[in-house]
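Q: These are the structures in question, set out in turn.
Since every read-out is calculated from the coordinates, none of them should be taken as a lab result. This is a predicted model, so every value here is computed, not measured. Cβ atoms are built from the backbone, for glycine too; each structure is taken alone.
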Structure I
């Protein structure tokens, strides 16, 4: 693997032409995120092909909870990414090592807590998710076995956050390729050969994450000329550094919790309809992860790009990078929206052969297709604000979108007499529209206070 040096990172992100640098950094992130989505989607795909609808519902409901919790906790890694990126931009290798060491300490504590909660409270969490009775044991199994692998899930995401802060998007891509291959093989063996259903999907996921963490550590150990100075002595609990990570990460984590919670509420509302609707929305959500990949990749790329250029005090590059990301993401979003609205049934057929489940999933995607054109604006602005460290603002707009708009809209849509999955899913583009307006208002407010040359 290619080593990272100070000069490499500087040339990649803080010097030279902006758009080529941004795209070059985004492409490995996009490929890694595609494989992560595939990694997650394979569970549902193989379960849908070789198991029962109850297993599909169990994986869909359980993975929604696990994804939401993991996403929220791993948002703390954004605090590490921001600090690492700034210290790299300032060329302070000793402080980079201190940030990484304290990040490891913090995430170790969180991993222990997550393991205890998910393993010993899997039944309560399944009840909380209103898992359909026919799929209750499958949901519980998925949550419990994924809980045993919490340490690997968090370790992988922390390592990815550190590497992105260093400007390295290639190593996470390589390791997720390996993890995806391992997960596919594990899913096929445990589900199709040993008929382990949702339990097998969870075990395969945990094992694949463990392999990816091991490979990442081996690669990092073999690297030379990294822009940091790190030793085991850096793994400590320094209140000031931990506080900075939490201060940057917690508001983003709260925002992610609320966003994930709002989608969990949608899943719960749909679970109350019937088993078919539950499985259909689960499949629809997996497909949505694929169709939103480009704006999500640009969001991550902009977070690193902005943080490093702030550290290097090259503010003129930041504003241009934001709009480059938006233009590119919107162009892709229009195509994805068209595909999911008019050909969503074909996409859903990859996950199951059951026509009633395909119809429910496509109905969900028709509402989500509207969001394909809106999300590029929102995600790119969120990445921009992450790089600036505007964590409190990110939390506020997330609260408004999730708690004040998405959840109430979904609830009232669900109790409407002739309500369908489509009406409930409309809550997403409505909330996204409101969040875009908030982001634009804050953007122009920031622009008045900060001189940014185009």
Structure II
């Protein structure tokens, strides 16, 4: 009951705060503050004349309010010119094109960017915790206020400042620049653009909202990392020609054979069919090529949110560093199910994989062990692997042993806040730190990358 009341209260205060920022100018806020103070100190009209300031400010505010009720109407078109994608924590900019199609010049306009409602639903507010929330006092944990603020900030990705527009002549087009700095990865969802104009007294603003839904992909931050030497060798892949699309030894035509039900029609030798009226199939030499696995551990509690974000950044960095036309990269992680995404020539481009990893979320109801069956079924295809783990437990040990038993080169990165403790745990399990790198949060570039 209390949680539902707090949730509704936070939603209402969010609406009020947003309405106040859009409709009141800084001067209007000052006038309201003056009304509030003069109302307190001028309560007794027989002992002070402060009530006169209250009456004056109230009269001006009332007149301004009724002037602002008149709708702001003029014809205008807007267009955002967005980049293909941006990266977290980088200051970026884009342009907004504004076309005045009305017959009058427009002056004194202020532009606001509108983001899709970032407020979490009630279930999400209850189930997901703010990083390091366990360190807050009992009152803060019970009211969930800081958790609410964190979720709103994460969903809206960034903060846009209002932009004062130059005069917009009738029938003319202007372009303005908008700067912002995304703080969280994922899709930044624009919903509309709002134009505001203060009234003649400068206290209230009249608004014109133009629907303009667009989205912009925010990639995780990336590090300059050295790609591990995995001693990769080409592996045999049945049906590799159609999968690898000319990656490998050759796609040389080998022989003809009789057609069997289920054979692809594109492999029919039509010249032979034209002569003999019999279906025959072209056979090709099987393909051998290099294929790497990139395994991302997604099992993370709310207390490890920062560690998970750093792990995503490392995985994203390796995807960028391993872009090549000579191999295929498989990204594997556990979500609601086990997911595997491949990139390379003949398959999806690495940009698509970066889009996927930018939107991946941590899970708490599954473990890394759920990845073992899919890995065992495909282990013979891999020439090498990179694993980014958030801890070291039985599931992580099992995955490491699968690669070792299959004699597939493996490089393991374990993210942690307790480096010595994790190293001792690994040495107790496998008596070696060979090809395993335990990385302390805050030391990633130093320990893995090119300085």
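Q: Using mean projected area of the Cα convex hull in nm² as the calculated read-out, with 34.3 as its value, let me know the right label among I, II.
A: Label of the source structure: II.
Q: Also, I was wondering about something else. Of the structures labelled I, II, which one yields -27500 when helix-only ellipticity at 222 nm (-39500 (n - 2.57) for each DSSP H run of 4 or more, over all residues; to 500) is computed from its coordinates?
A: It traces back to I.
Q: If you don't mind, another one. With mean count of other Cβ atoms within 10 Å over residues 84-91 as the yardstick, tell me which of I, II scores highest.
A: I
Q: Work out which structure the value 10, 18, 15, 13, 15, 13, 9, 6, 2, 0 belongs to, where P(r) over Cα pairs in 10 Å bins from 0, in percent, for residues 188-275 alone was derived from one of I, II.
A: It was calculated from structure II.
Q: While we're looking at this one, here's another question. Here relative contact order in percent (Cα under 8 Å, 6 or more apart) has been calculated and equals 14, so which of I, II was it run on?
A: Label of the source structure: II.
Q: Something else about it: Work out the source of 2, 9, 14, 16, 14, 13, 12, 9, 6, 3, 1, 1, 0 here, i.e. which of I, II gives that when P(r) over Cα pairs in 5 Å bins from 0, in percent, for residues 108-227 alone is computed.
A: II
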